[in-house]
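Next up: the structures, one after another.
Computed from the coordinates by the stated procedures, all read-outs in this text should not be read as laboratory data. Remember, it's a predicted structure, so these values are computed and weren't measured experimentally. Cβ atoms are built from the backbone, for glycine too; each structure is taken alone.
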Structure 1
Amino acid sequence: MTPFFSTIYLRHKNFWTKERARSLVGAVFLFIIALLIQHVAYNYIDNRVIGTPVGDILLNNLPTVNLDFFIVQGALISTFIIIVLLIAMPRYVLFSIKALSLFLIIRSFFISLTHLGVNLHQLVLNQNAFGFGIYNFLYNAKNDFFFSGHVGAAFLFALIFRRQPFWRYFFFAVSGIFGVSMILAHMHYSIDVFAAPFITYSIFVISAHIFKKDFALL
C-alpha cells in the first residue's frame, strides 16, 4: 500500500467509531429521502408544469453563448472532486451528506412553487457530449429554475471546506463560473443565480445548528 493510501486508511480507521458509523447510516438514509423528494419534484415540474417565459434584464441584453462544457462536464468533474475529497477527509463526510440532503430537500420545495418557462434563447445541451447521460440522470430537469443547483451546491461546499483555503476558493470560483455559464447560456434566469448563494448560506447555517456534532468535526 502506498503512503498516500496508507494515510487515508489510517484516517478512516481512526475516525469511524460505532457512534459515527450509526450517524453515517442515518446520513445515507436522509440522502436517499432527499433524492426521492427531488425525483418527485423533478417529475412534477417536468411533466405537469407549463411555465411562461418572463423578461430578464440580463438575458434580454446578452447573447446566448455555448458553455455546454462548463454546465455538463463541469458539474460531473465537480462531483468527482467532492467524492475524492470526502474519501480523503472522512471528518467532512457526515456533515457534507446531511447538509447536501437538506439542500436538495429545500431546493425541491423551491422549484415546485413558481412555474417559469424556459427562456426562448436557452442553450440546447449537446446530448452526444461525453457524460451527458450521467448528467441528465443526476441533475437535469427542464423547469428547475429557482434557485440554481449548480451555483448553490458549489457554494455550499465552499462553506463546508471553509477551513481549507485552497478548496474554499476553488469552490467559490466554481460557483462563480457556474453562475456566469448559466446566465450566458440562458439556462437560468438571473434571479436564480444571484439568489442561490444567499439561500445556500441560510441552508448551511441551519445545517450547522441541526447537525451540531457533525459540524463540530469540521
Structure 2
Amino acid sequence: MLDIATEHDLYVLCDEIYDKIVFDSQFTGIGKVARDAPVILLNGFSKAYLMTGWRCGYIAMNSGSKKLAALREDIPKLARVRIASNLPVQMAAVQALRGPQTHIPKMVEKLRARRDYVVKRLNAMGMQCRIPRGAFYVFPKVDLGTRWKGDQEFVIDLLNSTGVLTVHGSGFGSTYGSGHFRIVYLPPEEMLERAMDKLERFMNRK
C-alpha cells in the first residue's frame, strides 16, 4: 500500500488509536515501514489511557516525506487558533505518556478474558463471530430470517425487549456490515454475562 501511495503521490492517513490494545500478536506501527511515503499518523489518549471525553489526540507526520512539508508547517498554526486541547488536559496527556505503563497490559488481559467469554457465548448461540485481534468490539453475524427486515430492526427490537444496547452493522457500511451487529465488551464480566443471557433468551424467543 505504501509503495502504491509513494508511486502515485498519495497521502496515507493511519489511525493507530488501538495500538496498545492488541491480543495474540505484536503490533507493528506504520512508522516502521513508512520510509519516505507521505504518512500521517493519528492517535490519542481515550483508549489505552482511559481518557475518553477529554478530547485529546495527536498527529505525527513522516519527517522523511517532502510532500508533508506544508502540512507540517500549517497544522500547528491551525491547532493554536482553533483545535487545541485545553491546558490541563495537555498536561495530563504528557504525564500519561511519561508515567508508569504497567496498567496497560493488565487492562489488555482483562479485555482478552472478556473477549473470549463473549465470543464463546455468541458462537454457542449459533452466531458467526470471529475473534478480534485488538480493540474491544465483536462483530457477530445474526440470522435475521423472516423475523427482522434488517440488522437495524434487530438491534432496536433487542434494545426494546431486553435493554441490551448494541449497534447495527450496516451503520458501518452495507457491503460488510449488513446482517451484523457490534457489541462492546468493556463492561465487567458480571454485566457481560447478564447481557449474554438476555441476548440468548431473546434469540430463543418464538
Structure 3
Amino acid sequence: MKREPLSRIVGKREFWGLPLIVSPEVLDPRPETETIVEAALSVLRERRAEALRILDLGVGSGALLCALLSEFSNARGVGVDVSTGAANVALDNLAACGLASRAEIRVGDWTTGLEGLFDLIVSNPPYIPTADLPELPPEVRDFDPWLALDGGFDGLAAYQQILPQSAALLAPRGWLAAEFGASQAAEILAIAKQSGFTDARILKDLAGQDRVLIARL
C-alpha cells in the first residue's frame, strides 16, 4: 500500500548475479547500472587478468565494486562514500561476496585524500535535479536516501567534481565510466571534454536510454 519495493522489505537485491544487502542508507541498485560493468568489461577485456586498481566514487551498497572485483579476479578496489552508513553496508556486501580482502572502503568527499593512480574509475552519483525530487515515484522518493539522489540545481553538481578530479587520478590506458540521468548526455560530454578527456562516448542501457559515459584521457 505504501509502494515500498520488495527489495526494501526483504533487505536484499541481486545485482550482476550477486546477492546484496540493501538498507535505508543506500540506493537500491538498478539493473541499468549494470551497463557500467558491461562497459568496463568491454574496454578492459584484454586486461582482465591484470592487477588493476579500481575506484568507485559514491560506492553506496558496494554493488558496482562487488561486480567489478568478481569479474577482474586480480584487481583491488577502493570505494568512497560520504555516508558512514553506506560505507558499512558496502563493507558487509564485500565480505558476503568474499571480496573484502581485495577492497578498501573510505568515508570521504569524492577523491579527497586518495593517492596513486587507478586503471578504472566508476561512479553512479546523484543526478536528479533538486526541484524534481518531490515528483519522483514513491518507490524512489520515499525509500531511497535523498543524499544518493540529489544532484543539485541542474543534476550535474557531482559531475563537476568527479570528472576533473578523476582526470588527475586516471592511470595511462585507464578508463572512467559514470552513470547519468535522462537528457543529460550532452552536458556530461561537455564536462568530460572540459576536464581533459579526449575520448568520451555515451552508451545506452538495455531500454535504449542514454545511460553511461565511458571516457579516457
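helix-only ellipticity at 222 nm (-39500 (n - 2.57) for each DSSP H run of 4 or more, over all residues; to 500) was computed and gave -12500; which structure, 1, 2, 3, did it come from?
Considering all the candidates, the number was obtained from 2.
Given a value of 19 for relative contact order in percent (Cα under 8 Å, 6 or more apart), point me to the structure among 1, 2, 3 it was derived from.
Among 1, 2, 3, the structure yielding 19 for relative contact order in percent (Cα under 8 Å, 6 or more apart) is 3.
Looking just at mean count of other Cβ atoms within 10 Å over residues 56-63, which of the labels 1, 2, 3 belongs to the structure with the highest value?
The structure with the largest value is 3.
For volume of the Cα convex hull per residue in Å³, the calculated result is 165, so let me know which of 1, 2, 3 that is.
This figure was derived from 2.
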